[in-house]
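What follows are several structures.
What follows draws every value from the coordinates through simple rules; no lab data is involved. Because the structure is predicted, anything quoted here is derived from the model rather than measured. Cβ atoms are built from the backbone, for glycine too; each structure is taken alone.
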Structure I
Amino acid sequence: MSENNLMWIEKYRPRTLDEVVNQSETVNGIKALLKTPATMPHFLFAGPPGTGKSTVALCIARQLMGEELRKLVLELNASDERGIGVVRERIKGFSQIIQSTPSGVQFGLVILDECDEMTKDAQTALRRIMETASRTCRFILICNYQSGIIEPIQSRCSVFRFRQLDETEAGSYLNRICEAEKIQADPKLLTRIVELSDGDLRRAVNFLQVIATSSEDRRVGLSNLKGFLPETQSDLIRSMLKLAEQGEFIKARDVMYELMGKYGVSGREIIRAANREVSRVPEFKEKQVEIVRALGDYDFRLTQGANEDIQLSAMLAQIAQIGRK
């Protein structure tokens with residue numbers, strides 16, 4: 001596929017560890033362990049979405065495997081609904097075809113994403129897979145929350161934590177893309193995009209591409225954000241919270257249904273966005289602690305598989321009760 005036809009998140013994805021944005025401490029630690037590839041340990045990458053975990057994993061794969069990348073790297077989603085059995089069989093088959101590479105690496109690389117979404121039983125099975133395949137495979141496990149990974153797996157890995165991107169670094173990265181694409185972007189627009197992305201560089205690049213491609217003259221500014229989806233979502237989330245706090249439960253729930261139905265926002269995304277908006281609404285200053293505690297309770301329930309509709313409705317009802325105090 002031509003580079004011109006690639007999405008920008010792929011077109012401008014770092015291809016070496018030196019190109020990774022704003023994770024210097026983590027990258028330097030990984031480089032130190034890669035000086036002797038043969039003794040490379042398993043890795044566990046933890047951190048928020050869009051901070052470079054998968055990108056760093058691919059950079060490692062590219063550095064170690066070179067031209068044998070496609071043959072010696074297996075990428076899987078560890079929370080695949082088909083179950084840990086399928087993951088086990090694919091790794092077993094993969095581990096049996098490993099051969100030495102010109103760089104002297106004598107193992108394959110298995111990249112497992114979303115490991116923290118696996119059940120504890122599935123993680124226990126994964127630990128066993130890591131043990132039986134360790135002679136011919138190294139594992140890079142990727143997760144958003146390290147606390148969601150069982151201790152036996154953590155103890156078998158070198159753990160690296162990825163932090164949210166600094167706004168200045170993220171803005172500079174977006175500016176480099178604009179220069180490469182010959183886009184004239186208002187610095188205020190780039191700052192607002194970074195704010196909307198909340199430290200997620202992947203999301204920021206997607207926002208920029210959507211806005212840039214909607215402009216015929218390749219000039220974009222804050223006016224191009226009008227009607228833009230994330231801005232609309234942010235306003236709707238704030239409106240939903242205010243209505244709930246004022247006791248307008250039915251109206252608040254209608255806004256919630258609009259977010260879920262019209263915009264396809266998931267329950268957990270609504271709660272995360274609500275958590276950000278609470279601190280930005282002056283009226284919530286005295287009730288902020290109670291509201292945030294409620295959001296945390298319902299986020300936990302959703303992680304346990306509870307029904308989104310019922311839990312978010314209950315959350316709005318509780319915020320209404322907090323507002324009446």
Structure II
Amino acid sequence: MPNSNKAYISELKNNVGGEVTLSGWLYKSRSSGKIQFLIIRDGTGLCQCIVEKGKVPDELFEDLKRLGQESSLTITGTVRADERSVGGYELAVTGAEIISEAEDYPITPKSHGIDFLLKNRHLHLRSQRQWCIGKIRHTVIDAIRRFFNDNGFTLIDTPIFTAMAAEGEQTLFQADYFGTPIYLTQTGQLHLEAAAVSFGRVYCFGPTFRAEKSKTRRHLTEFWMAEPEVAFIDLDGLLELAENFVSSIITEVMQKNRVELETLGADITTLEKIKPPFYRLTYTEAVDILRGERAAKFLAEQLEELKNQKQQLETKIAELEKQQAGQLKQWQKDKIAAELIE
């Protein structure tokens with residue numbers, strides 16, 4: 001291959017017209033006679049690489065043509081700006097080197113059931129949706145830490161093992177601590193309250209555990225929780241802190257992950273409206289609104305809509321269950337199972 005600069009896909013905008021070498025994995029490909037379109041991913045994004053017959057050795061052209069999904073390779077070419085291409089840039093390929101060929105990669109573009117994806121979680125992480133979620137989560141975590149650190153808070157790493165309940169004894173995970181019963185933490189709040197008397201403004205951000213016996217998407221047995229504690233703060237100050245906290249995270253994600261949000265189908269317009277100050281209601285005002293005529297009319301309309309949706313869903317579920325009972329291939333069964341879960 002010609003000498004070129006190694007680059008990441010996220011850096012292509014800085015190399016338009018130049019020749020670079022990307023290292024990554026084959027995300028998907030298609031062939032159109034004498035032209036191949038290879039979509040490469042490298043952890044920073046996706047890039048369409050165009051391979052033309054006659055511009056690379058014939059043997060390499062054929063090898064790339066039959067290359068399997070998730071095969072690893074390095075690929076060299078000239079960077080071109082093209083709004084139609086994924087990421088806005090593409091590579092006119094001049095050379096490539098196959099590092100490792102992948103065969104029968106199990107997670108194909110077809111639909112798969114939830115159980116199948118969970119059993120192949122280590123591979124499912126490579127999919128575009130999971131990649132987008134991971135990128136956004138990274139930004140959110142970084143924004144949380146930056147907000148607290150930039151606003152005079154001191155990080156307190158509270159213990160993961162604790163000797164007592166802080167939320168409720170029914171949701172404690174018990175462990176054996178050299179013969180003594182001990183529990184996985186439910187919150188760092190009690191330690192933070194003590195630390196706030198020393199440091200004034202403190203926060204913790206770490207793993208939290210709840211032993212609720214539930215298997216729904218609204219119940220997590222393990223999650224990461226950010227908790228602040230502030231000495232000498234009133235309700236208005238606390239509300240202002242919460243508003244600035246939420247809006248700063250949204251702003252950071254919108255700046256760094258707009259493309260990922262769009263890929264996931266997020267409501268960008270609504271996110272752009274999240275700016276302080278938020279509209280505030282007292283408890284009494286909220287109750288008055290909920291008991292008013294407009295609220296009653298709105299709830300009645302919503303209830304009627306939910307009834308219609310329920311009827312439509314029941315009909316759809318019955319149809320899918322009938323299909324599932326027939327003679328189907330495994331991928332068809334997986335697709336129906338995924339639709340039923342949804």
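Each of the structures I, II was assessed by mean count of other Cβ atoms within 10 Å over residues 34-41; the largest value belongs to II. Thinking of I, II, which structure, once helix-only ellipticity at 222 nm (-39500 (n - 2.57) for each DSSP H run of 4 or more, over all residues; to 500) is computed, gives back -12500? Answer for the origin of the read-out: II. Once mean count of other Cβ atoms within 10 Å over residues 114-121 is evaluated on every structure in I, II, the highest one turns out to be I. Once relative contact order in percent (Cα under 8 Å, 6 or more apart) is computed for every structure in I, II, the highest value turns out to be that of I.
Can you say which of I, II returns 23 when percent of Cα pairs over 39 Å apart is computed? Value 23 for percent of Cα pairs over 39 Å apart corresponds to I out of I, II.
Highest-scoring entry among I, II, by mean count of other Cβ atoms within 10 Å over residues 162-169, is I.
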